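Below you'll find the structures, each written out as structure tokens.
Read the figures in this text as sums done on the coordinates, not as results from a lab. Here the structure is a predicted model, which is why all the values come from computation and not from measurement. Cβ atoms are built from the backbone, for glycine too; each structure is taken alone.
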Structure I
Amino acid sequence: MFALSLLCLVSCLFSCLAVCPRRCSCDSPRTMQCFRISDIPAVIPTSTTKLYISHSRIRHLQLSDFTGLSGLQELVLFSSGTETFENTTFKALNHLKVLEMWKNKLTAVPRSLPPSLEVLKLGDNSIHSFYHYDFDGLTKLRVLEIQNNLLVTLSFDVFSALTNIQRLILDNNGMQSITGTARLLQLKYLSLENNKVLFFHEHFFSHFPNLQYLRLAGNQLAKIPAHLPRSLLSLRLERNHIKNVRVRDVKQLENLSELNLSGNQLSSADGVQAIINLTSLDLSRNHISSLPNKLPIKLQRLDCSNNQISRVTAQDMKGLSNLKHLFLDSNGIVQFEDKTLQWCVHLSNLAMEQNFLTSIPQGLPMTLTRLDLKGNKIEHIGLRDVNNLKHLQVLNLRNNKITSLDHQVLECLPRLQHLYLDGNPWNCTCKLVKVRRLLVDKGTDIKEGHCVEPSYCRGERWMSSEALIRHCENSYTFDKGKEHKKKLKLNELLDIETDEDYDYDLIY
């Protein structure tokens, strides 16, 4: 019985491979892939369930192209130059579940699509409008992606028939206005990014009661849309023209975990305190002059980089015991109070690059694994600055004003793996030779920078400067020689015979 089944399988596979058209691959009895063809192959095995065609020149599609392929479930035409099709081209494909026609030249949605369709992707075409009949009968459709087309205006009424739609993507279409409504009870993911939308009518989003992910980045919104559904988990509004965060716009978002308002025109964002379950907040690239009051205590990630914050206090960070990532880069911070982060007992990543700090902030949490202080005005690193940072793995002090470094500082950082010190005006004394030896022994990845002083090694990297090493070796030998002579004189006076073997090898 087994032998008979195997024979049938081999026979079926052989017959499929035997009729595999030119420039096509039939590695499986049910799958065919074709490249650089000018027509749909005339002979396609009737057992085919998946047909992939890419980088071809098939300008027109018609019903006869798919005759006998009633079992086809997936059809993908990628970058195939398709422009037109008969109205009934896909009507006979009663089992078709996935239709993808990316990067073609379509100007309209294909007509008479089979009701079995679950996924429809028409991105990167030239579709300029939808008609009320385009999606009729597609009650099983779960995913609709029509990004990078030419939809200047859109009425959501056209989606009313999509009662099972869960994912709808309409990015990069240049849409200026969105009108109409469609009650889409199953919709969970809606993306309208990178259009030109100025506003949504007041109750637009209330028709999506189960929406979880809303992407509206890159539009021209002046305020957060009203009546957003309380089911939202993630809201992305970056690169708009939003000027404030009002409590009344967000207070119902009790399930919201991620809010991105980067690249807007915010001068404050105190309204976010009403979003009690927020874990990720991005306020970067705005005009904020101080951290928002009473930030949600469940925050794990806070990005306030590229703002105008000059001072950070302990009160600003009070209660943020769940915070793990804090970004305050490029703000012009001149004051960071001692123990500001005492509440942040789980903080692992602190970025404060491009500010005006003159010293490493005191009282940093011992949980830190990465500390970025590039581009400040720090002149000195002391033991007190780092003795609590036993878990630190990355320390970035590039482009500061540090001239020297004590090897004992590095001994306080047992887990340090990456150290960035370039761009500082190093005075390359023999203390740095000890630092070099310690870094080599630990296997630390280091970007050390160049010597500014003294003149004999100026411009050389202090980790590899031969002039510095020779100088320190000679100084070490000279000092040990003087010490040895003193001991000999003392031994002669005491008449004590010594036979000590001094090790003059340089330890660095």
Structure II
Amino acid sequence: MGLAPAPFNAWYFAWFALTPLWILIRQQKSLQQIAILALAWGIGYDGLALFWITGVHPMTWMGVPWLASLAIAIFCWVFITLWGAGVVVTWAVLFGLITQKLNNSFSDSFIKVLIGAALWCGLETLWSHTPLWWPAIAYTQSPHNLVILQLGKLSGVNTVTAVIITVNGLIAESILTRHKYQNKNSFKSKIFLIASPFIILIISHLLGFYLYQIPVAKDNLAPLKVGIIQGNIPNEIKLFSEGWRKAIAGYTSGYQRLARQGVDVVLTPEGALPFYWEDVINDSSFYRAVIREQVPAWVGALKRNNRGYYTSIFTLTGSGKTYSRYDKYKLVPLGEYIPFESILGKFISRLSPLEASFTAGNSNQIFETPFGKAIIAICYESAFPQHFWRQAQAGGEFIITASNNAHYSKTMPTQHHAHDVMRAIESDRWAARATNTGYSAIVDPHGKTLWISAIDRYTIHADTIYRRQNKTLYVRWGDWLTPTLILLSGLLIWWSQIRSSST
């Protein structure tokens, strides 16, 4: 499974990579053995998928000794790998406990598959509400299998997750029952069980293809020509005098060029201008350029008040007024703050040269712009579907994301782009992405990447996105599928137990 997401992009492995673990769990009686097997599988998946975190090394530019930097990088990798593997271990133990109480009939095989899918979706939902989340099973399909990702319009990311787990489970159950029940009626049931994963795979992709073929209407929609600046300022210099000069020069020049191309607004990355906002609007060359060109800009900068320090995106109007501000809500653990600081703070410092931890913004922010409400995310927030869902439900008409991405290896920006592709599909919105070092992009509501930047290259680009007000089933109802699966699983377990006790 670890080969499915970037950098390997073998997304098709996800459709059978869970099958061996499923079979082993079903054959084991010891919960300890089940937990060990699941931990090994989880480490394989999360360890490979999240290996990019080691790209924070070396941090000698921050004054961290080389060996200490290596130790910190390894600690981060091990920690987030084990945290992600916790989903798999918890799922395996609960799944093992429940299925051991069920019969081995063909009907119970389907019940077990339903239980497995419900548990996985429920646990991923639970983990996605914690401060640390990234490798959802569904993101293995992004951005390459756009057909199946269209199912996200129905009930969000867990729609895709449920289909992947179901197909894996049905393959496993058909293998486990291949030598059982040789009478004629059971043989027909066995054939149906063997065929069922392929039926589900085909039907789900046909449904996705149907949704994918629906034209992305542009008539009667308000176009918005967005200019994107990718500043390409390495972290090694970003927060020092050389980086400050390069940021002011690069973003001012890029803004002027885009404004003269006739864009409606300019989008910059997270922390594009690594200064406090008061300093930016206090007669900086960028601010003077905005006053002169009179084109609004979404500017990444820092904010401070009596509550703390924030990484923010500001809407600066063409007249130089601060129209709105969004403060980053999901902060990066260890990078922007230390979780359990009283304990971990003794052993590891924040992976940031800033002197103070950031403060999280409010969870219920609405980002108003001169062009209507926007769905906005800064960096790490792209991994949290509910963050986008809330804003889409509140009337967000398009997506803008601003990120740095310079901290890690080149694998991370690819995975980050994959998350934003999924968010565009789920909300049925156009998306504009601006990053410091790549990948900046334009994505349509079907998840098609219409333009993507090169990595580690200064880039400016102008493109048109469209404001949309329609609401997908997911935006209207949220993730209705997961509680439905859990409720249905509970009812079927109850029915199976009653049936067993009566025979």
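The table that follows gives values for the structure above.
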| item | result |
| --- | --- |
| For P(r) over Cα pairs in 10 Å bins from 0, in percent, for residues 111-174 alone computed as 22, 50, 27, 2, the structure of I, II it came from | II |
| Structure (I, II) behind the derived value 1.9 of distance in nm of label points 7 Å out along Cα→Cβ at positions 295 and 335 | I |
| With relative contact order in percent (Cα under 8 Å, 6 or more apart) derived as 18, matching label from I, II | II |
| Among I, II, structure where Rg and Dmax of the Cα atoms in Å as derived comes to 33.8, 115 | I |
| Identity of the structure behind -15000 (criterion: helix-only ellipticity at 222 nm (-39500 (n - 2.57) for each DSSP H run of 4 or more, over all residues; to 500), calculated), options I, II | II |
| Of the structures I, II, the one that 3.6 was derived from, the read-out being distance in nm of label points 7 Å out along Cα→Cβ at positions 55 and 327 | I |
